[in-house]
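These are the structures in question, set out in turn.
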Structure 1
Amino acid sequence: MSHSSDPLIILRERFGYEEFRPGQEEVIERLLAGRGAAAIFPTGSGKSICYQLPSLLLPGLTLVISPLLALMKDQIDSLRSKGVQAERLDSSLDEEDYRRVTADIRKARVKLLFVAPERLGNERFLNLIQGQQISLLAVDEAHCISSWGHNFRPDYLKLADAARSLGVERVLALTATATPQVSADMAAAFGIATEDIINTGFYRSNLELRVVACADSERPKRLVQRIKERPRGPTIVYVSLQRHAEEVADILVQNGCNAAAYHAGMAAEKRSATQEAFMRDDIEIICATIAFGMGIDKANIRYIYHYHLAKGFESYMQEIGRAGRDGQRSICELFACADDATTLENFVFGDTPDEISLNRLLNELLTQGESIDLAISDLARRFDMRPLVISTLLTRLELAGVIRSEGHYYGSIRFAPKASSKILLEHYSEAQGAFLRKVFSCCSKAKKWVTLDVDRAIAVTGQDRAVILRALESLQSNGLAELQLAGYRQRYRLLDPEADLQLLAENLGQRFRDHERMEIERIERMLDYAEETDCLTARLLDYFGEKIAPCGHCGICLGEAPAELTPRSSPRMETMNVEGFADLVARHPDALGSPRQQARFLCGLSSPAVSGVRGLRGNPLFGCCSEVPFETVLESRE
């Protein structure tokens, strides 16, 4: 095998491609020249080559951050088959695999390592890679760093700081959906020069975009008709809710179609088997929530049907981008019904914390003294806010200079020795053995597990947590013990003890309302798109800053009449049967005590408090008002 340093030769010999796709060579050249870069390429246009290939030419480690880690297995298997030392580090690894991967990282045997964004706030992981040469940090789904984006994730805001503290030499930001505003945010966060943003454009000449207006009751018949009248081919039908995936798949099967459901509520084995069957063409049609499609590499998808409205142009662009990656004609059809907007808006409204909970949470966080110690899962349950909302709030407080993160740690550290202390210590030098004896003296032993008193160990050894944890990690990496860390907690330092809590609550509340408004505008934009009278492709691309002449191949350009949506209608609250709800509220005051909690429950929006009560989500009243606007339901409870 060649050891050439020519990227084109490596592309051909190691990856089996004759030439680079648009944009790939420009990105790779910048990285090899020591500069950061941003790759804004359409879905399926080869973003992964932009870090896979440089990893073979750069010294040290290439670290890939992806929120879709569970979907990276195929990519990692493919890389290994090409002789690339690729690994992932996540909670799904068993003890043996975890020990093997961490040992290989320590010995600098791994060239490409895939981790989730939150791992860069994990003390165990930071201990592992501290001091390693990280030549390249590749950030997948980098639009998540922007609060203007459709999928803002607070963990992403901290990646730029983590890159600096780890001495990362260059950063590659990757995304398929970035507006000009989001592109600017990404570049600013990672120090990428404007001339190093490579945007290949979003136009796909083989995608035929169509819109048809239909009432909800008409959709099943319309979908069966479309599938029967068109040539057969791999198909994805996107729906809003998990139950819709099952219902639509059943309708198609009853009509003689080879279809199956796919959604996050299915058992992992069933999901995996369904996806693999679709990849092999054993299943022709997948009826799925947006959980399906990310990370799959199937080039011949001929049809994408949006059975329900997409939640915004960004989502729509990603989902239709899964069609026709082989360059062949593919049809992407939206079944537009204005009533869908109610369900989508309810999800948005359901995430906004109420004023009372926000005030209570801030009061607890900022009045406990200079050192703040917390577990997000505990706060989410007690204040009934989704963990993402709590993380966003903490990140906002950091950005406002009110608190500073001092890292994550595990409240509980325990290990199961595989031999006696005497035998364990024989594997270490005299100095290392003496240190481990001190650590062991701070432990309490049960039948299998030995639990460490971390604070006592710090006092007895005179070393910090990181050193003690590394000593215990060595037991696991040497196969001498099984290490188990639990009770994931975060520490913050209060920087502004004089902060005006009321003003902070008002500012944060406004931030959440601004975000809510942005998401609602995204939904309204999709409704406007459905009734577009000019080129559908041009309208979609204009949002992403790309101007084209009429495409000539969308429904409007081909002469179809613009869709005319029937005005939105929804049942009135007084027609909804909520008999027995007052009794349910009385039995579960923590989960259903406030008007917003009650409105979420009736609209079918789960929350940490509801999920924490066994059987509550299975109650027939859960979601009984899902077709009623959230604000209408909320008003009825106040």
Structure 2
Amino acid sequence: MSDKIRWGILATGNIAAQFATDLKHSHSGVLAAAASRQADTAEAFCAAHGGEAVTGYDALLARPDIDAIYIATPHDSHIKWTHKCLAAGKPVLCEKPLGLNQGEVLNLYGEAARRNVLMVEALMYLMHPRMHLAKQLIDDGAIGEVTGFSSGFGFAFPFTPEHRLYNIDRAGGGIVDIGIYPLTAARYLIGEPLALSGEARLAPSGADAEAKATLSYDGFEAHLHCAIDTDLEWHITVEGDKGRLKISQPWHPGPENNQLIITDKNGAETVHASDDKRPLYAIEADHFGALLKCEACVSDLITPDFSINTAYWLDRWRDAGGVKYAADTLGATGFHGAALKHGAHGEVPSVTLDGLAKPVSKLVLGTDNQIDAPTMAAMGDAFFEGGGNCFDTAFIYSDGRSEALLGEWMAARGVRDELVVLSKGAHPPECSPEAVARQLDRSLERLQTDYLDLYCLHRDDPAVPISEWVDALNREVDKGRITLFGGSNWTAERVDAANDYAAANGLQGFSLLSNNFSLARMEDPVWPGCLASSTDAFRDWHTARNFPLLPWSAQARGFFLNWERGGLAATRHGADPTDDEMQRVWGSADNLERRRRAFELGETLGVSAIQIALAYVVNQPYPCCALVGPRNPMQLQDSLDAAQISLTQEQVNWLDLRD
């Protein structure tokens, strides 16, 4: 790379012109080239702003003299060209919104992490020092405890059906175009909300012409307002019990627009200002340039989590307003625009189960935390192309939504026959043999399939004679609706009894268990009725019989993260663990020592403690396939990498205090 970062601008519209104009004042970068689909447009742009004119976006990406790409295309093509930039190894600054939904954003950050290429969402106003100053003042108590927030962004643009602002086929509407500003301002200044409610007034095209949202916080609310057909006040106002902070014209700060005002309870005003004289997009380019120079692959201002959460809340706002894009419906191709290919990006070790023609990957992707089809697709695509093939769900997960989303993804992508699907049924209060067939009817319908590769009874009722369970399951095997079956949270004694009965009567017996098993032993059940195979006796039972185990919470629900330093902060997933759970379930002295050893061995091997914990599970002497529930593709990639770690028996024993 030269002393100056050589920028290529992909597209030549208004925002590209603003970026190019400000780039002249950057400390770190210069405009090397700009591309348009038409030669005359590119030439006119470069005549005005400098750089070499390039015809065609692909031609720009192919140039070796381009160090970074700024994507300024309309919203609906961000994912296409960001993918192409990442595939070409080009660091990319992509205009907001990075993707049209959370699935697209998850997918792009997963790709960036996998390829180790810098990608940042271009929320330029958040990179300006005035916003940092505002946050510092709020955090330092300049207005006291926050009691309210409001922000607006709106302008009057006449209804023009073919214009990108109103064209629903081009992801038109105000929410993603300008609603993103007040939304991100609230979250940057006062933190992530607990919930969102909203509404929208739709244009005849179906795009939102005006929209409002209310973010719920602990004890107060934030009110957001955006419009593309109505002039609104552009502002950020944060109320506190000691005063008010207000930023007028917050969205395009610069040398002549760098102030904010704090008004105390007596009406006295104090003006604060940033002294940075660079124009807005030069500051943005220099932030990106600093990341490139230090070879960082994530921004510390617009972090992956921040962008992913932005997409989450934009989705909720669109849901509330009845705004739906074509991108929200899955198609046959992946986010990269091609059909999925199993193992395209790696392999996962697998095991063979007697009676099942397909191998089972040693990682099993849990689907209980997916919220919609695009997020399911982001995780499913990454897992499948990363070499995994086994998916876990259950009749009760998310009231059936888990099965439905997995089914929607499998059907859309056309990959059902390449997968091993595990689902579970007969959970209390319907823990009975009679519930099996009835629930299986619903599960297969939701999953859009006519059979399950693996089926587990979610709980056992010891009062039910074992023969009734085995007979009920064999009836489903005979119908071709189940290939292999087993139990989740079942004792070894009941499994032995089931298999003794099956053998004596010429029936199929249990082929697997799905109990908890992890390096940290479950001292107290996570949920009522849970059982673990982590005890010495249970582990020896699996080993002696070579009995397959597909354990849930294989990483002890985050116990091997730095949870005591806030690593388990509250998230949007209600099933996520709390610090109290860490202490109650996993926080014994022996588990803390296992955890310490995981960190020690991880440091020796150059991996994380949670990867060591996962490697412990998949390196057992019997078939053991770990169920994992990553929240994003970056966490998934960590798990895929962990599955490749080979531990010796001595290391396994040492980790489990058996040295």
Structure 3
Amino acid sequence: MLINSYDKLVELSELYKSSLDKQKKKILVCAGTGCIAGGSLDVYAELKRLVEAKGLLVDVDLEKEEEGVGIKKSGCHGFCEAGPLVRIEPENYLYLKVQVGDCEEIIEKSIINDEPVDRLTYELDCKNYKKQEEIPFYKLQHRVVLENCGHMDAESIQEYISHGGYQAAAKAITQMTQQEICDTLEASGLRGRGGGGFLAGKKWKQVLAQKESQKYVVCNGDEGDPGAFMDRSIMEGDPHKVIEGMMIAGFATGANQGYIYVRAEYPMAVERLNIAIGKAKECGILGQNIFGTDFSFDLHINQGAGAFVCGEGSALTASIEGERGMPRVKPPRTVEQGLWAKPTVLNNVETFANVPVILLNGVEEFRKLGTPGSPGTKAFALTGNVVNTGLIEVPMGTTLREVIFDIGGGIAGGKKFKAVQIGGPSGGCLCFTKQHLDMKLDFDSLSEVGAMIGSGGMVVMDEDTCMVEVARFFMNFTQNESCGKCVPCREGTRRMLEILEKIVNGNGEASDLELLGDIADTVQNTALCGLGKTAANPILSTLEWFRDEYEAHVIDKVCPTKTCKGLMKLEIDPVLCRGCSKCARICPADAITGKIKEPFTIDTKKCIKCGACIEACAFDAIKEV
């Protein structure tokens, strides 16, 4: 199957689509990392075994038009809270939390008799949702980048081509000039989806303008933010879309080499990218004389060692070169001197995945979604204290309220919303106000309140979350991930962490709050790279919106949410205590004393707040006050 022209690609697309239509039933088993951890590969194997036992043809070759049942390992379906997930087409049934023991019923009812397995479908407020698109979690989204994830075999180039795959690249390479591609991308208003939102078309034009004969395209798949997994899911579920976007970038800017930098913690993404690259080379889509032209392009995968700082452009390119991942002073910028000091297009996974959509559907279609300043959609990893966790994609400008309460189903356990952490450690926290819940999620709106989209991680926090501890957690992460090159970040993050640990351990002073704010401002204004400049964001935002919690910790010596063990105070209720002495016998600090059959007491100066006595007491007499 050699694809050496645009016409050949279109011909094969029609053939593969026709062959897929012959698959009267399709079983799509989620094989994203989350569902695999829940046992989805065992479900896949059992479904395949049962279908074969029924004498039905599986693994249908798309080169031939044969009838059968298509059983596929798809990418992430998004509804991670309910995995492992299985989708049945053409009925579009979605089955949740599927186990091996459910497979026989699925085959008998849904494949043989065209009936849903009701007990495996989604239910909300006594209403049963059989079809995936009817479930509120999906119905309120608008999937563009994630359109194919969960709807096709993630490892099949044939299925990708049947969905119109590589037609945008073929159009660009055979029918457009480099300038036309860059102009189209700039007119679309596509902004980089991995951080500050720089215009992708403008960046590409800057690389195109460079006179160097050797240029590079680099895809940043180093998704290091806690709670973020959008890029991972795209690489796992639709790797060819990323490759196609990079090919277009290569042709548009005059680059013939591309590098995908992926975290080594993403083995499934690495495996599927390698499979996709191998199959694209077999078809002639990657390599020499692509689509019968004189354009050549090749791709390489580099696995990062997990350093958060390598999400920064210059640190990432240094890591690819075999150097220690550390940022450098700019200028020169990456577009002028990036990988091996050559002009480099550097965008993240989601940005590249948007490019084929724009070229295939047109600028106007792309700009129908989103806001004038932030067109298109954005994928978010919705996690934390929310009912429906998972991977979502919504138009830019969607409000926090819509994401958290409509798509996310509200706060878990019926508790109150308190804050949401957006964009990883650098994103900042937003407080619970009507203004913020109805704020639009786009680059400009978030910037106005001191936050940023970042990579798209979204961690929801409820009323029981201690915001001082949240700031300490993120500062601990950032301090550990600091490369140590510049003094403000290396020393500033350490000092801020020390102060936060002092506060959560009950030793904070009122003067610490002013000192914490001063250090945060200094680090923000003097650090070398983006990691350092944004490291203090969680502190600055929590100090602004939750200062009362900080003051409770340092002045009243209490944690309002009773999260911080260092501020825990235990007391024995003399009415409930039976004087059994079990708490005293188990206390490792000898902080509990008393006489048998009389109420015991706790010496708070000796108490180490381990909580062992609470677990040991059979009468619930020991309380935190």
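FYI, it's all coordinate maths here, none of it is from the lab. This one's a predicted model, so the numbers in the text were calculated from it and none came from an experiment. Cβ atoms are built from the backbone, for glycine too; each structure is taken alone.
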note = Comparing 1, 2, 3 on mean count of other Cβ atoms within 10 Å over residues 139-146, the highest sits with 1
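Quick check on the output: 6.6 is distance in nm of label points 7 Å out along Cα→Cβ at positions 355 and 419, derived from one of 1, 2, 3. Which one produced it?
On the way: 1: 6.6; 2: 2.3; 3: 3.8.
Answer by label: 1.
Tell me which of 1, 2, 3 gives 2.9 when you compute distance in nm of label points 7 Å out along Cα→Cβ at positions 99 and 483.
Details: 1: 1.2; 2: 2.9; 3: 4.8.
Source structure: 2.
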Test item: Cα Rg over 2.2 N^0.38 Å, for residues 387-522 alone calculated as 1.52, pick one of 1, 2, 3 = 1
ask   = Between structures 1, 2, 3, where is distance in nm of label points 7 Å out along Cα→Cβ at positions 155 and 443 highest?
value = 2
